[in-house]
Structures are given as structure tokens and as C-alpha cells.
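Below you'll find the structures, each written out as C-alpha cells.
Throughout, read-outs are computed from the coordinates displayed, never taken from laboratory work. None of these values were measured; they are calculated from a predicted model. Cβ atoms are built from the backbone, for glycine too; each structure is taken alone.
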Structure P
């Protein structure tokens with residue numbers, strides 16, 4: 001009999017998946033490849049919806065994300081101050097969008113393999129993971145925008161992974177797992 005995992009932290013890891021032809025349970029692949037192994041030590045409740053619209057910034061997708069989050073807050077043993085949002089590629093773009101437009105719902109974001117919008121104003125902490133050889137979101141562009149956000153007071157921990165391309169999703173597990181230490185440290189300072 002498989003032992004049930006006990007959630008001690010009350011953390012919700014809200015994960016929005018990468019792009020592609022979204023079929024039912026599409027987000028499951030993202031969770032299995034990256035999020036579960038990356039957040040294993042966090043003991044978090046993982047929410048991973050399938051994108052119902054044309055990207056995470058689409059109004060139907062925004063509504064779905066916020067409704068699922070509201071449901072989770074009402075029905076699961078979570079700490080509302082320990083809800084994080086992570087996403088890869090299209091999901092990373094969604095992280096930036098939600099951080100800019102709905103920051104009150106999250107304590108931090110962890111976008112992977114993406115780029116923030118050039119007009120980004122960041123009011124919650126971010127742990128950004130970018131591959132040095134990302135083909136879709138060049139490192140130079142991401143670095144430039146990150147620096148501009150930091151100059152405006154945005155709190156960003158920026159991690160560049162050497163020799164990592166965009167299409168090596170499984171290789172982002174290790175840097176994602178290192179974000180757990182950052183999260184715990186951030187939450188200790190907030191308590």
C-alpha cells in the first residue's frame with residue numbers, strides 16, 4: 001500500500017505548462033518531468049491546470065487559473081502566504097503576466113525558460129531560471145530586461161544554467177530544486 005504524502009508546509013505550487021497542442025491532462029507531463037522532481041523537498045500541493053485558451057494571458061485561461069486557486073484556498077490546507085507560481089516557456093510567460101496583473105495571489109514566481117515583458121513592474125519576488133543557450137528566449141534579451149526590473153526595485157534571483165537550451169526541459173529539474181532553499185529563506189524573512 002502506497003503511503004499518503006503529508007503536506008506539512010501548506011504550500012501550493014501552482015504550475016502552468018509550456019506551449020504545444022493542449023490535450024486533456026497535458027500539464028501532467030510538465031509536472032512529471034519537471035515540477036514533482038524539482039519541488040520534491042518542498043512537500044507542496046501541486047496544482048497544474050491545462051491551458052483552456054490561447055496562452056496563459058488569454059482571458060479564459062486567466063479566469064481558469066484564478067478560479068482553481070480560489071477553490072484550492074477554500075478546500076485545501078494551504079497557507080495563503082505560501083502560494084508560488086512556476087511555469088516553463090509559455091508557462092514562464094504566464095508567470096510574468098500573473099505577477100504583473102495579479103500579484104496579490106502569489107508569494108513568489110519561478111519562471112523558467114522565458115522572458116519578462118519589457119514594461120514589467122515586479123512587486124513580488126522572482127527566482128528566474130534561464131538556459132544560456134535558449135533558442136526561443138535569448139539570454140541577452142532576458143538579462144537586459146531583468147536588469148531593468150531590478151533597477152526599478154524588483155526582487156529577482158537570476159540563475160543562468162550553462163549549456164542549457166530551451167528544449168531540454170528535464171535538465172531544469174536541478175535548478176528548480178535549488179529554488180526551494182530560496183523560497184524557504186524568503187518565507188522565514190516574511191514571518
Structure Q
């Protein structure tokens with residue numbers, strides 16, 4: 001289950017991204033409508049951003065401050081990069097939805113790994129084809145179920161992340177990713193593609 005502090009982080013990033021996409025100002029009502037949380041939670045996120053000196057809230061308008069503009073640009077860049085990456089293999093709607101989930105979990109190191117992956121002409125192979133103790137980099141996660149996709153992301157299984165198959169178990173494998181050991185069923189592992 002996602003903690004309230006994690007949700008607050010996601011909402012704050014979404015607000016900064018929306019403001020960054022809209023030239024730095026937007027009405028409070030528009031923000032509360034676009035960010036899919038309760039109005040009181042959106043207000044909490046706006047207040048936290050204001051306290052960090054990233055935004056300035058007026059009676060009806062929210063504006064990015066200088067620090068907020070820089071942070072919003074970084075978030076928008078990350079969002080656009082991920083969305084364009086997904087558009088290569090998915091519909092625009094799917095790419096946007098997957099980006100909305102993934103963008104809150106990945107670091108710049110992971111973005112750089114994805115950029116490196118993009119330069120290779122090779123296709124990824126299913127994780128189940130990776131040999132024991134061989135390392136790979138995740139190139140794709142092929143789930144049409146967004147709930148399952150988000151669950152994988154929240155466990156640290158996402159594009160650009162380094163992964164290693166540690167050993168096999170009945171009907172699955174145990175992997176090492178992000179310093180964690182995770183057991184995956186073979187059907188799920190087949191939908192995770194990696195580059196050796």
C-alpha cells in the first residue's frame with residue numbers, strides 16, 4: 001500500500017509538471033481538477049510546495065517561482081522523454097498512462113540507462129531467457145494491466161534498472177533488483193524484457 005507521504009510526493013510532482021507545461025501559472029481550480037486527488041489533499045500539496053518556495057499562491061492563481069521553474073522543467077523533460085520512449089511500442093494513450101505511473105519512481109541514473117538502451121539496435125529478451133547470475137538492463141515491461149505495471153514499478157522493476165536472475169523456484173524465478181530479492185512467477189517474468 002502506498003504511504004501518504006509517497007502520494008504527497010507524487011501530487012507535488014504532478015502539480016509542478018502541470019504548471020511547467022502551462023507556462024508557469026494556472027488557476028487553483030484547474031490544478032485541483034487535473035490532479036486526481038481530493039481537493040483537501042491537493043491543497044496540502046500546494047501548501048507544501050509554497051513552503052518549499054517553489055510556487056506562489058494567489059487568491060485564484062498559482063504561479064511557479066524561479067526555483068519551481070527549474071524543478072518543473074526537469075519534471076517535464078523526464079515526462080516527455082519517458083512518454084516518447086513508450087510511444088515507440090505503444091499507443092499514445094498507453095504511453096501517457098505508463099509515463100504517469102513511472103515518472104515518479106525513476107531517477108536520472110535510470111533515465112540515462114534508458115537513453116543508453118535506446119541507442120542499441122538489439123531487441124530485449126524475456127527475463128526468463130537470462131541465464132542464472134547474468135546481469136541485464138530492463139528494456140520493457142509488457143503489461144496491459146496498469147495495476148500490475150504500477151505494482152512492478154513500486155517494487156523497483158522498471159525500465160533502465162539493472163536486474164539479475166539469482167535462481168529458479170517452482171513456477172518462477174528469484175531476481176535481484178535495486179538491492180532487493182523478489183520472486184516472480186514465470187508468466188510475469190516473460191513480460192519483462194532485458195538487454196544482456
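Given a value of 21 for relative contact order in percent (Cα under 8 Å, 6 or more apart), calculated from one of P, Q, which structure does it belong to? The structure behind it is P. Have a look at P, Q and say which one yields 1.00 for FRET efficiency 1/(1 + (r/R0)^6) of positions 48 and 88 (r between Cβ atoms, R0 = 41 Å, to 0.05), as calculated. Value 1.00 for FRET efficiency 1/(1 + (r/R0)^6) of positions 48 and 88 (r between Cβ atoms, R0 = 41 Å, to 0.05) corresponds to P out of P, Q.
Supply the structure label, taken from P, Q, corresponding to helix-only ellipticity at 222 nm (-39500 (n - 2.57) for each DSSP H run of 4 or more, over all residues; to 500) with the calculated value -15000. Answer by label: Q. State the single structure among P, Q that was used to calculate log10 I(q)/I(0) by the Debye sum over Cα atoms at q = 0.25, 0.26 Å⁻¹, for residues 96-159 alone, giving -1.27, -1.32. Source structure: Q.
Computing Cα extents along the principal axes in Å gives 48, 40, 33 for which of P, Q? Answer by label: P.
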